[in-house]
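Structures given as structure tokens follow.
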Structure I
Amino acid sequence: MKSIADIMAIRESMQARINMRKKGAEGKVGPYKRQVLICGGTGCHSNNSTKIYNEFNNIIKEKGLENDVLTVMTGCFGLCAVGPIVIVYPEDAFYSKVKVEDVREIVEEHLIGGKVVKRLLHTDIGETQPVVALWDSNFYKKQTRVALRNCGVINPENIDEYIAFDGYQALIKVLTGMTQQEVIDTVLKSGLRGRGGAGFPTGRKWQFTHDAVGDVKYVCCNADEGDPGAFMDRSVLEGDPHAVLEAMMIAGFAVGSDQGYIYVRAEYPIAVHRLQVAIRQAREYGLLGKNILGTGFSFDIEIRLGAGAVVCGEETALMTSIEGHRGEPRPRPPFPAIKGLFGKPTLLNNVETYANICQIILRGAEWFASMGTEKSKGTKVFALGGKINNTGLVEIPMGTPLRQVIEDIGGGIPNGKKFKAAQTGGPSGGCIPASLIDTPIDYDSLIAIGSMMGSGGLIVMDEDNCMVDIAKFFLEFTVDESCGKCTACRLGTRRLLEMLTKVTEGTATMQTLDDMEKLCYYIKENSLCGLGQTAPNPVLSTLRYFRDEYEAHVKEKRCPAGVCKKLISYKIDKDKCIGCGMCARKCPVGAIAKTDYVAEGHKLPSFAIDTSKCVKCGACIESCRFGAISRG
């Protein structure tokens, strides 16, 4: 059990150890000459970063460098596109796409020889010279990291490193010098809004729970992140779990609760493991449990594992699941602040929302409110994916134009393709067309154009994407994830999917498009929870901005992007075909055969496609080196 004095002593003693990793730190500070940080996020973990970490340790031991070099497995650095990432301090050397076989060279050349291995340094898209420091890359220059401040910086399984980076200082400040109302007022003044999707003011939610009458209250964390392409909360839990625990303790103090629950999906094994380690360490230090730090305040946290149902990300369904029942939403009101978990007043925020709390307490509400826009304060984390060069985690001030995220931070679209649209908010959001690329990313601006912030997924699409197919993809996801409790969602989304399928197969009429739009609004107005209420958004936004594509499918029986298989046909130009037969050999169904026609200047007969046999796999067009096959 630690006292406040003990925590402060740990913080002071660890400063020398971690100072080398702070941006702008100069010289060889601390007991180690160098520190090697290896990304241990899920993406790099799946690409052998654990083997890289072990290889560093083995070779460092072999060379007798244990007292000179510290190796650290961190959380996600953010730039997932070039992982595994290794950073060597104090030079800040940013090595990307590192392989196990590269480790010995880094040890011998850099750690022993003092020479940076230039061939492994990261080079930005379109640049010829490598970037030495991670923070100098285009991906990071225009980011502001608050929720992600410790990800890629600390060992998430070492509570002392978290403490060294001001960890648990906000809790100490709250427990020794603030009242419940002062804490709530600070959160209110900061302008922080819920980062889970709806954007409800966090301070108001805390105030409602504080004011609710009840002898028992609960604090919950929603870590059930299920949108396609979203991994913001998972990365925070993997890289900085103590930040969430500390924020939940502060929330517990503010609303009058002594028990917290983190609801996280079992599909996140690394996040679950690091949460378990963090909770155990916090209990050992007396930061969780009875009489925390001798202040008289008691609070404990338990983990509840979800089975992967997206509907359990809805607050009432999440609580129903924690209670041991099938995860289904409940009608509101009453709202959870009045009657939530086990029928008691409950505060529920998501991971990213909690990840901002400690910095707000330490730096002040005015500091946080100075970032962002008038109605959308602070920063927002996005999982940037799809047709973009720099896939990964991005944290930007609210109000940052989408163009800056796509072109500057994201590095643009691969292979010289044109940007077509971006989907924000996953299945709950909408498509932003290229014509609106300068839209500021904040709650109100996105809603005004028919999209929404959502939890933070940002999927980029290029000219090769079919927007009808994109809407169908998201709707298929929603249909699969509907809990079935309300008819509007259970049957409405299925009927809507059937109509979309007709469009992609060329059997729809113009009346179908009108019927789809009417059904969308019916589903939105009559569904019980947010899953159904937002399910039609991808359809409505693509109808709004890409109606010409829908009409091409319906009127011309043609998919402009060449994606919808039922509307695709392949044809061989007999005058371009040299008769090599490569396409016929690649065809899996024998739909291509030799003809009697020999084009002028050629020696062999050309080939032709039997469209009745063609399965439209595209193998033929990929194999033809002479541009003789076209897709229409």
Structure II
Amino acid sequence: MSDQNLEQLSINTIRTLAIDAVQAANSGHPGAPLGMAPMGYTLWQRFLRHNPANHRWPGRDRFVLSAGHASMLIYSLLHLTGYPKMTLQELKDFRQWDSQTPGHPEFFHTDGLDATTGPLGQGIAMTVGMAMAEAHLAARYNREGFPVFDNYTYAICGDGDLQEGVSHEAAALAGHLGLGKLIWLHDDNEVQLDTVVAKADSERMRLRFEGYGWQVLKVEDGNDVEAIAAAIEQAQAETGKPTLIQVRTVIGFGSPRAGTPKAHGEPLGDEGVAETKRALGWDHPAFTVPAEVAEHMSALERGAAQQAEWEGMMNRYRAEFPELGQEVDDLLERELPENLWEALPQWEAGSKAQATRSSSGEVINALAPLVPGLMGGSADLSGSTKTTITGEDHMQADNYAGRNVYFGVREFGMSAAANGLSLYGGLRPLVGTFMVFSDYLKPAYRLSALQMQPVTYVLTHDSVGLGEDGPTHQPVEQLAMLRAVPGAHVFRPADANETAAAWALALEYKKGPTALVLSRQNLPVLPANHDGVKRGAYVVRDAENAAVTLLATGSEVSLALDAAQALAAEGVAARVVSMPCFELFREQDRGYRREVLGTAPRVAIEAAASQPWFEWVGTEGGLVTLDRFGASAPGEVVLEKLGFSVDNVVKVAKATIA
């Protein structure tokens, strides 16, 4: 068989596996894989460095199928290139319980995937972070003759990805940074789910991306493997700009629905599958992989050789640069220093009050020299969020080694890029903005949790205590929103010492993101209790035969302490509990939770929505919370007017125990 015929047979194998799996599941998206198959084949067969026997090999290229609805494309490629767990049976079990082939690609679920995709736009946005990571780590650790970090980052995206706003944020950042090893292939099929693209979008994509500082290439025939390959080679040759390759494809190629929205999101039906196979010249039973295709597509031998070459180079690197070699190894394993907790800044109880955002800044700068993977920045608010690593440069196109990043006013793009920085491996990204703008980054925060990525979100100006900026900038419901995300840790520390402990716990947590919710206003320094913070909640003031337990977080802990003192003056014994992290407290054994919460009626005190507190106070407990928007006035005035005063806490506590 000629090489050209073998290529076409391989492409049609990808296509038919995809439509067979969608038909077997009676669910899925057959149209995109039919059109994208030549793109996927060309990239994976001719260019992509990967080893199916070791899907986490650090020297591999990164690939993200941002158009995640086309998941059968990548599942077919994983099977054909030799990923051991991606058996033919897994393709037959597409979208079934506990299979390796869920409806959209999921990181940590299926070997060979570099990101979870499905929420459109986020896949390509994450590749910006991956490309940033490669450039940053290469600048810091590569030495002449030792390209430790030297890979391309590829994505295949659709019109839906490029219409989502996060694509604009991420692409603009990538162009600004000149990420020359970032290559996006656009499945330019002129069709989306509802209609043809022209009825929903009239952007001139080339001009848009050239305006960002990208190279834009065009492949007129998405079935032309040589043209696709030539475009990828041209993209690789452009080292100073990222590249968008527009590949004109036909959605549902070969099917009765080709070129129409009906090809997008439903099975073709038995007759439709049969007709498609006839059009492709395919005369095999369902889920057939011809032997010559299996041999041709396997990347096991090539991948093993590529990994062995990289590992040999790494061994020589370790020998010539032992300290750097150890640092790279520790970085990739996300090892933390043994003295992490001892290195934390400490504050004496009763010392000068300070905002927890300022305490956080001190902690960042104390830990940064010990945690080389710590890097990041804010959405144009580094001075306010205190997220700058002092003495380190800012990452720019002429200096990728900088550990600080100017993300610009791009909260969503920043956080999606941070997911990519983390997914690349080794780095521990931090991102910062005002707490109220967590609304803008929430979809990426959710994917941090879904992908179990240890991104740290520094969210400052955490309550109506912000003051004069008023309701638009004063968060109310955002804490409840963040706490609702499975797998995420949310800390609202009461003072500088709790903030330090929260940072250490954020760095130790490897199974998801951490949100540090920090104050703008100064807070009194309380006695340090790192063990209590580790357990999510602890008693900061006990009382014999307590009549009421005051539960509080953040700035309201000191308010609770003042209220407990006022209650004591009236003969009412009150226990005070600081609850910096609901999630950690929930993980404690029942005995510890009972010990901390006690048996007395409880009052929750937090300048945020009441909803999360019913878990701890029950339906009969008291609430000093906030179920309305704020107001513009000095912060202390707003807090008092909205009930966050000693007098009101005392009033609610008495009513609760009456």
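Annotations
- Mean count of other Cβ atoms within 10 Å over residues 206-213 from the coordinates reads 18.8; which among I, II: I
- Computed -12500 for helix-only ellipticity at 222 nm (-39500 (n - 2.57) for each DSSP H run of 4 or more, over all residues; to 500) - originating structure among I, II: II
- Computed 48, 39, 35 for Cα extents along the principal axes in Å, for residues 246-405 alone - originating structure among I, II: I
- Read-out distance in nm of label points 7 Å out along Cα→Cβ at positions 390 and 470, computed value 2.1, structure in I, II: I
- Taking mean count of other Cβ atoms within 10 Å over residues 78-85 as the criterion, the highest value among I, II goes to I.
- At a computed 0.00 (FRET efficiency 1/(1 + (r/R0)^6) of positions 190 and 534 (r between Cβ atoms, R0 = 25 Å, to 0.05)), which of I, II: II
- Which of I, II yields 0.60 [FRET efficiency 1/(1 + (r/R0)^6) of positions 158 and 510 (r between Cβ atoms, R0 = 35 Å, to 0.05), calculated]: II
Read-outs throughout are calculated quantities, based only on the coordinates presented, and are distinct from any laboratory measurement. Bear in mind that the values here come from a model prediction, so they are computed numbers and not experimental data. Cβ atoms are built from the backbone, for glycine too; each structure is taken alone.
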